[in-house]
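Chemist: Got some structures for you, see below.
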Structure 1
Amino acid sequence: MARRWVAGAAAICALVALACEAGDGGDPPGGTSPPAPPTGDLPSSMAALGDSITAGYGSCLVLTTCHRNSWSTGDGFRVESLYRRISDVNEEMSGQGHNFAVPGARAAALADQAASAVDVSAAYVTVLVGANDACRATPQEMTPVAAFRDDVDRALRVLRDGLPQAEILVLSIPDLYRLWELGHDEQRVVRVWDRGVCPSMLADAGSTDPAATQRRSSVRERVVAYNAELADACRAYGDRCRFDDGAVYSTEFTLDQLNPLDYFHPDADGQDVLAELAYAASGLAG
């Protein structure tokens, strides 16, 4: 996971360096800068659906929603969100980033959020949901895979019926087991998780007895199954839906990209990496 984060940071640094060279009045090495995508090819409004991750929860140094740091629709200066990337090129996007993600939301809430996206006539919709379906008190309380798929399909039908021309981007659920691997030996992290953070995966994080190991394995398998359903649902939707092919799940997040209040939700740096992954998957770069 760390290698992917380093690669992402290196790519961002490279872009900054390139921008500085161009700003000095010269072209970047090897020729002229590539043209920006035509404004007409970019959406002029967007909506974000999902849970606390997309709501930017915990990214403003307190455990509350912080939309300005959202990887999707954030308009703050710390995260190069999809909204900022689009509005920098297409001025019509300015002020048209709508965030309907709700902390604690499960896939069952997605259809109502999709209806809100229809209400604002969003031309571009992002979806990241499923962590709360897996993060229950026990593995037995996780949303069944078939029910999860039904919830996602219902939301996509709302979008198809209400916004037939909209483009949809679906991101995979992060690897919660990888999170446990990162923090279970860190006492400061375990103390925070013991307050009830994703108990199906992170409860009794220091234990490696057979029951705890099996519990975590069950949650990881469920997340993998959810991601497979997200991919299949997006594929069934058609050409206007893009899935990230597991990029978020495969990315090796580090502890310093999580907020230190719960060591679960991304901080601004983590949101920025999500934004980079989403942009790579979106097709918006042309």
Structure 2
Amino acid sequence: MTGLRPSTGPAPAATPAGVAGRRPVTGSVHSWDVATGVDGPGTRFVTFLAGCPLACLYCHNPDTMNMRSGRRTGTEEVVSEARKYGAFIRASGGGVTVSGGEPLLQPLFTAELLHRFKHELGMHTALDTSGYLGARATDALLADTDLVLLDIKSWDRALYRRLTGCELEPTLDFARRLAALDKEVWLRFVLVPGLTDDPGNVEGVAAFAASLGNVSRVDVLPFHTMGAAKWEALGRAFPLEGTPPPTPEQVGRAREIFTRHGLRAV
């Protein structure tokens, strides 16, 4: 992740409906980076916002959970930084992604970023979210979003609460709303041995995703422990210490379940 730079000036006048009266719009930004292949199509400028209502046991960015871990930043600063990579990103067929943490914890800031990325920079936009706060996403915000990267962490409700500390239903409601809007979704599912890998659990997520009609891709993400050092740095024990990553065969079986439902699983 790159370091943040000082503000380069006030936000311009172009703002989405509902935000204009509150400019300049600022938010808590943890960091930003340029990445390929993990946050949407092509090479992408990814803005990581601070703060998340979930407390996922396998979170690999626990340093983004608290909004106080970020720095108060204006949209102009973020957009100016993304603009530097515009030609490179467009040539790759990429775009920009607002991630976290949970970007919908800061819906006004997220809406303004997406609007400016799309209309000022002309870039493909993606929103990376758990969907738990999907009710905070206005129609204007979603109109400025080309792709939603939606995490459905478990179909089993009790397991979802254990994994995240929150309820599943708001995410499912948001997914149905996206389907009604015909908004493209890449679904993300983290495969954790002994937790989310039960075939019935995977089957439930797959059947729901297939019923929506707007899921163009499913990312089956193998659990890993690369974030364990961040937990340690925060003085906290990694909740899934000792849990092994899934084998290639386990990942393949999960992908096969999604494929059987007519979904493209990678």
Structure 3
Amino acid sequence: MPRRPSRKPLRLVTWNINSVRLRLPLLQDLVAQLEPDVVCLQETKCPDEHFPHEGVAALGFAHRAVRGMKGYNGVAILSKLPFALRNGQDPDWCGKGDCRHIAVELDAPGGPLELHDFYIPAGGDVADRAANPKFAHKLDFVAEATAWSAQRHAAGGFRRSVLVGDLNIAPLEHDVWSHKQLLDVVSHTPVETEALTAMQRAGEWHDALRHFVPADQKLYTWWSYRAADWRASDRGRRLDHVWVSPDLAGGLRSHLVLKDARDWEKASDHVPVLVELAP
């Protein structure tokens, strides 16, 4: 781990943990390895009253915002820095109240930072809106998020803002192990990739991971549980994203995809992603 300068960049991690209570020990491993200031979790699968606040506080995160439900979905922001919740300022996506988004105003180096943590629906297995309500929900969710981004842009744009999370879409050709073979597989179908690209453009979001890794290079954050040897086959997808507003793009300092976390005992199928952002 390189020595950190006296004025530390903000170290921000996003991770689909796939059950925060089951994988709390892995969160401890993440903190030990990456030393994050802020961790955004998705798929916490935990109602708010059962969130493991004590265990998370012991890791140094005095400030926590959680929005969860029993058995599925759920998002959380864990921070060593103070923040204020943006309650009531953002939509109830698709009118479902299904705990897929939480946002805070973070007291960050350099000034307040608007931070959004998203968990976009996976969409099921059939890439057909008419035949698959889960896929229809996914497309509707992204369409609403695109309209929200466009509205914010029309009102002056995002300023000192970061959007992270499991967006469940791998938009670029080299965000998947085989572009041709996955064109009809949910997460990389043209209708999804075009929708996510439209959402990104509507808010003029800057792709922080592709800031460091050129678009013609493979980049993955997820490997299926179905693979007998995930590392040997390396059939990954980039489903986890970090976007920053244009005024923050110049402050991007480094990134890390913690690929080895996929080998942890009882691992999530997603791995943590770190971005460092200068004040």
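Each reported figure results from applying straightforward, stated rules to the coordinates on display, with no laboratory input. For clarity, every value in this text was computed on a predicted model and none was experimentally measured. Cβ atoms are built from the backbone, for glycine too; each structure is taken alone.
Chemist: Identify which of structures 1, 2, 3 gives the largest calculated value of distance in nm of label points 7 Å out along Cα→Cβ at positions 66 and 90.
Modeler: That would be structure 2.
Chemist: Check the numbers for relative contact order in percent (Cα under 8 Å, 6 or more apart) across 1, 2, 3 and tell me which is largest. It would help to have the intermediate numbers written out before the result.
Modeler: Working: 1: 24; 2: 16; 3: 20.
Largest one: structure 1.
Chemist: Right, next: Out of 1, 2, 3, choose the structure whose coordinates give helix-only ellipticity at 222 nm (-39500 (n - 2.57) for each DSSP H run of 4 or more, over all residues; to 500) equal to -9500 when calculated.
Modeler: 2
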